[in-house]
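Enquirer: I've put the structures underneath this note.
All of the numbers you see were taken from the coordinates with simple rules; none came from a lab. Everything numeric here is computed off the predicted structure, so don't read it as measured data. Cβ atoms are built from the backbone, for glycine too; each structure is taken alone.
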Structure P
Amino acid sequence: MKNNPYKAAVKQIKSVLPELEKEFGKSVIKRAFSKLKRPQRLIIKNLIVGKKTYKAYRSQHCDALGPFKGGIRFHPNVTKDEVVALSIWMSIKTALVNIPFGGAKGGVKVDPKKLTNESLKIITKEYVKKIHEYIGPQKDIPAPDVNTNAQTMAWMLDAYEEITGSHAPAAFTGKPILLGGSFGREEATGKGGAIILKNYINKQKLRTRENAIAVQGFGNVGYWFCVYAEELGFKIVLVSDSTGGIYNPQGLDVNKLKLEKDKYGSIFNVCKNSNYKFVKPEDVLSVNCNVLALAALENAVNQKNAKAVKSQVIIELANGPINPNAEKFLSKKNIAILPDILSNSGGVIVSYFEWVQNLYNYRWNLNKVNKELEKILYTSFENVYNLATQKNISFRKSAYIIALKRIIESMILRGRI
């Protein structure tokens, strides 16, 4: 199977259908699958800015549990299949952690690194103009994703409020604090991953400090994962971006590296100006470590490079970073995989908190946000771990069974199937 994220998402759903048939029956699951394998709505628009045209997407997968929810990414490789797959994964993720959202995802096919700040703002606002009728606090609530951030959401909020003529902070999450953003949202995805990993290590009765972690992807999620993993007692031995990695078996100073990367622009340039040990991009997966954290893009581990992986545990912080065929190979090697829909759910959980705060025009302090985040993550992890242990199945299958059962039950209650 070619590395197509949509095909991967559908294959993951199909893998647990026999288990769900035991509960709901074949006819119900057949009807459910026919709906779940495609989005309820797929919006495709052309953004015309000056003399250039940019392809833009918004996939709204399933709103049986609540309004659509999902990020918007700006990337030159954005495709229809990618955003549809990501919207499917978001539906499953929100169901798994039991928050009242359905899945959505958006994207613009653009390289933001080649744009001025003013051009980026114009494209961002044009995107909202094209999709505004399909989004809103009770319809679809976008958030940041790859190459988008709090500033992007501020521009989107302003464009949406200008069109609708009303203040609507709950229409977007991941906003700046001053415009209704939640404390703890920026670091939530990475922090949540560190919490899930700690819960797993505790279950296995392993010593935290003895677990060396290599991190592929040193953007927002990868950085905050490193920060909180260090706080929890783990040792970070490698960080990388698309240009390569920096490796030190004794451990790295993550905050220092972040400052250096911000200064020089990439890991490769950091190494050019320092004495760090550089690791080529193609060698990142083969570094000796106990835990490999995948915080880059989907299909980072596929059938071509899966053999290089040497870790005992993989935690998925990106969406869909392991191709299903590669996962089969890794499972045969008894490598435990903590799946994306659990491990990177911290972001959407705190986005949910932000949405609730905006609806009530009330702000939680950081301590409350963190306590509520840890509570949901702990319960979700326990559910996945216990079912996986009980049925002797992978954590991914366990997570999918739990999530899809909730989605299908809600579809039945609504009379959709």
Structure Q
Amino acid sequence: MIGLLREEEAAVRKNGKSEPLRKATGQGQLLLHLPGLVREALYETVIAAGLACVDKVLEAERSRLCGARYQHLPERLALRAGHAASSLVLGGRRVAVSRPRARGVDGHELSLPSWREWSARDPLTERAVEQMVLGVSTRRYARSLEPLPPAANEHGISKSAVSERFVYGTERKLAELMSRELSKFCLTALFIDGVHFDQHVVLAAVGVDEHGDKHVLGLREGATENATTCKALLADLIERGLDPGHSLLVVIDGAKALHKAVVEVFGAKALIQRCREHKKRNVSEALPERLRGAMRTAMNQAYATRDAKRARRLLDNLARRLEDQHPGAAASLREGLDETLTVMRLGLPENLERVLSSTNLIENLFSRVREIGRRVRRWQSGTMVLRWSAAGVLEAERSFRKIAGCRAMPMLVAALRAHDAKIVRDSTVDQAEKAA
């Protein structure tokens, strides 16, 4: 073998690439390609050793139940019952094994501890979801797995089998997401936005806690124009532990139904911030193409002042200039304008204000969902959209980082507590006036 290695090295130095080596032996010609042979031999050895270990472990456990083979035991509690064709998970597929069986003296089959443990775990579903999330299609799933030795009998790698496991796995992920306990999060900001998939809309809720960490809170399939759907999403969050008794910064898009739902559920406790990006997009779409760039520049300059009063004055002036020639754009700019300046009034640092003034956080989150769902040609149902969305957002959540400007989160917390105190004072004054 050492001689073969030296010949291989010499061939590489001479030709610049590895060539198959032929070595004469007493049994004929041996064709040896070292890199491939060593890898395949090692892999086959590992697989064979693992399967042999499975057989020995199961047989040892059966011997503890039944005693040694051919041994006469007057007080025998179990009997050998041959073998049964079964399978175990190995490398993303099921591999056929012969399972030892044992029966009690009453005729009932006994379960071997190791087999009970191995069969209770089903990593196939997790593997299928993982592969699909990483971009592997059901048709190419088998090619993404490490090949097994020819003698191994494998199954569970067909397109239909992988698809079935993916459906089951994403259903579990959706159920896991929708049952999260939210009371453990000290939330300061709530982002809500609707994301479109073909004819379906998914309402997504993402929370930011007092340390600047992001958490996916829930999903609901519906329409942003439907206040009932929006209220159902918020009611679900409250039922799972979101505290409506403390002030909360709620960042939403420009949907009136969503705004109405937030006001009805949280009342004065909600500091509503309308997404500036949605506002700029809505105003631009009401203008001719030639004016859109200038409009976005003017709005960006107003928001960049970081002075709420000055920004409001500049935006009002912009609306007045548009009113004569483009009244639709002017009305779109004025609608909910004051709520696009909510975060600016809190006096937060610029980087934190930028994050909290738009729903880009959710847009970025769902870019991962669109990436893994790009192969879907037809969304068959709202349930399918929710399953894929849950798989995508939970995958994206694994790489979540703190939001920009997280060190200034105590300033946001202080502003929210001050708003709570103001609500209490106003309530006290109202009660005193009514009593008088």
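Enquirer: Tell me which of P, Q gives 30, 28, 21 when you compute semi-axes √(5λ) of the Cα gyration tensor in Å.
Expert: Source structure for this number: P.
Enquirer: Additional query: Starting from the value 26.2: which structure in P, Q was mean count of other Cβ atoms within 10 Å over residues 56-63 calculated from?
Expert: This figure was derived from P.
Enquirer: For the read-out distance in nm of label points 7 Å out along Cα→Cβ at positions 88 and 408, a value of 5.7 was computed from one structure; give its label from P, Q.
Expert: Derived from the structure labelled Q.
Enquirer: Another question about this same structure. Assign the value 4.1, calculated as distance in nm of label points 7 Å out along Cα→Cβ at positions 184 and 272, to the correct structure from P, Q.
Expert: Only one of P, Q returns 4.1 for distance in nm of label points 7 Å out along Cα→Cβ at positions 184 and 272, namely P.
Enquirer: Starting from the value 0.10: which structure in P, Q was FRET efficiency 1/(1 + (r/R0)^6) of positions 144 and 352 (r between Cβ atoms, R0 = 30 Å, to 0.05) calculated from?
Expert: Comparing all candidates, it corresponds to Q.
Enquirer: Here's another thing I want to ask about it. Computing relative contact order in percent (Cα under 8 Å, 6 or more apart) for each of P, Q, which one ends up highest?
Expert: With respect to relative contact order in percent (Cα under 8 Å, 6 or more apart), the highest-scoring structure among P, Q is P.
Enquirer: Continuing with this model, one more query. Given -14500 as the derived value for helix-only ellipticity at 222 nm (-39500 (n - 2.57) for each DSSP H run of 4 or more, over all residues; to 500), which of the supplied structures P, Q does it correspond to?
Expert: Value -14500 for helix-only ellipticity at 222 nm (-39500 (n - 2.57) for each DSSP H run of 4 or more, over all residues; to 500) corresponds to P out of P, Q.
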